[in-house]
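Listed below are the structures to be examined.
Please treat every number below as a calculation from the coordinates, not as lab data. This one's a predicted model, so the numbers in the text were calculated from it and none came from an experiment. Cβ atoms are built from the backbone, for glycine too; each structure is taken alone.
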Structure I
Amino acid sequence: MHSMMRVVDHGDVQEIELSTPFSRAAGVKISVFLTGDTLVDTGFPRAAPVIARLLDERRVRGSVVTHWHEDHSGNLAVLAARGVPIGLTDATAARLPETTRLPFYRWVFWGHAPAPPRFEPYCLPDELEVVPTPGHSDDHRAIWHPATATIFTGDLVLGVRVTAVLADENPRQSLDSVRRVLALEPVRIFDAHRGLIREPKGLLAAKIAWMEDTIGSIEHLIDQGLDDRPIRNRVLGREDSVGRISFGQTSKLNFVRAVRRTARTR
């Protein structure tokens, strides 16, 4: 399946947009970013030839992975084969085998990853810092460049109203992580699916307000004794195309279930 690459020059950051025919039809892209000579994320498995070409054309001293999902970690084998050091956490490494046996809808978009390779660990250069941002996944982290107030947020932001989530996501943790990023007062966000977000503070504040209101509304209906589906319909609406295409694996219902599941720890 043919994958496409488009390079967007942001001056000190190069954005490499990756897509497949299926993702383009659905209006979905995934970007990796080259800041200095550090590659943030590796893209999805079907983009392996494109990432190999990128390594031929650009100097990449090392790569850092924001989280284990296949559209971010899918080309570790390509980098390892070239001897490029890779930075990831033990928590991310523990989840990588799951990228080799994906649900059907994710395989169609991104492809199965090969078995996790052996690689040389990468230590981030001094100008970059790791910011823990769990929620979308338990191992999720962002990469912060203090000198330019730039942050690479992986899948943390995406948009203000993100109603469909994976079964193991934790919206409460995501809310805390968005607050943590806003407290840094970033001037630029590079989002894996939206690319550059300029002047992001307003978007982050709006996302925090929406998440606080949505989680609070779900909690209120849980306390009233309603079941998950009626709560979903009242607060988030019925499932849309994402829920149907994924057979409920990425869904609004998962959002409600996650709020209920984590209620004991709030």
Structure II
Amino acid sequence: MNKDWNPELYLRFNKERTQPAIDLLNRIEADAPTKILDVGCGPGNSTQALAQRWPAATILGIDNSVAMIEKAKADYPHARWEVMDALNIKYVGEFDIVFSNAVIHWIPDHGSLLKNLFHALNDKGVLAIQMPLYHEMPVYALVEERYRQMFPESSFESDHVFNFHSAGYYYEILAQMPCNFSIWETSYMHVMESHAQIVEMIKSTGLKPYLDEIRDNAQKVDFENSVLHHLPTVYKIQSNGRILFPFKRLFLLVGKS
């Protein structure tokens, strides 16, 4: 990833991006947590949801994106924010809740990462993670296909950027840790106004690594238009003109045992 994130573009779909965080935090059985860590907090939308659920808690939001942290500071100046890479977390036994919404698929070595986040919990702490299963969605295969067709000489490998795994993969990791845990999947049926709106939604996330690889602005536009042109082959228009865009997500809820 050679460019920083675009918080404004990301937040155009704030409701769709924040609802999974709300659903996850509502599954956490914690009456009065005092310290919460939001890993990969982005522009603060998930952190704000945590603050609304537990207003008395001290919450630290961390992200390796300077642009995202600056946006979070501007929108929520009274909260705590820090630019930090999740791989560099050194906390041990400090937090009641470690929370991460739609970020760990950008981070390699999930075995070490989960253990690191787990170690940041106190004795009764809870680790809560949500991640998109973007690689299982038709749009992922379509974007890959269009990129390979248009840039056959490119050395870009999406597997070096995205780190997607199955529920079984996480089960094997968690089953070897001193914890109790739940794993589940949900598809959110986003109702989109147009196929162009789908492109706009993924432009700041799943489409971003490909766009970052394309240096020429005209070629970027051509690539986006190619994806847009082919989207109707995988996402049909409904009778009222809207498009259903199922977005699949995986959840992990881990407690110390």
### Query
For distance in nm of label points 7 Å out along Cα→Cβ at positions 28 and 148, which of the structures I, II scores highest?
II
### Message
Tell me which structure, out of I, II, gives 14 once relative contact order in percent (Cα under 8 Å, 6 or more apart) is calculated.
### Response
I
#### Entry: distance in nm of label points 7 Å out along Cα→Cβ at positions 124 and 204 - structure with the largest value, from I, II
II
### Query
Here distance in nm of label points 7 Å out along Cα→Cβ at positions 84 and 220 was calculated and came to 4.9; which of the structures I, II was it taken from?
I
### Task
Supply the structure label, taken from I, II, corresponding to mean count of other Cβ atoms within 10 Å over residues 108-115 with the calculated value 15.2.
II
### Message
With Kirkwood radius over Cα pairs in Å, for residues 52-155 alone as the yardstick, tell me which of I, II scores highest.
### Response
II
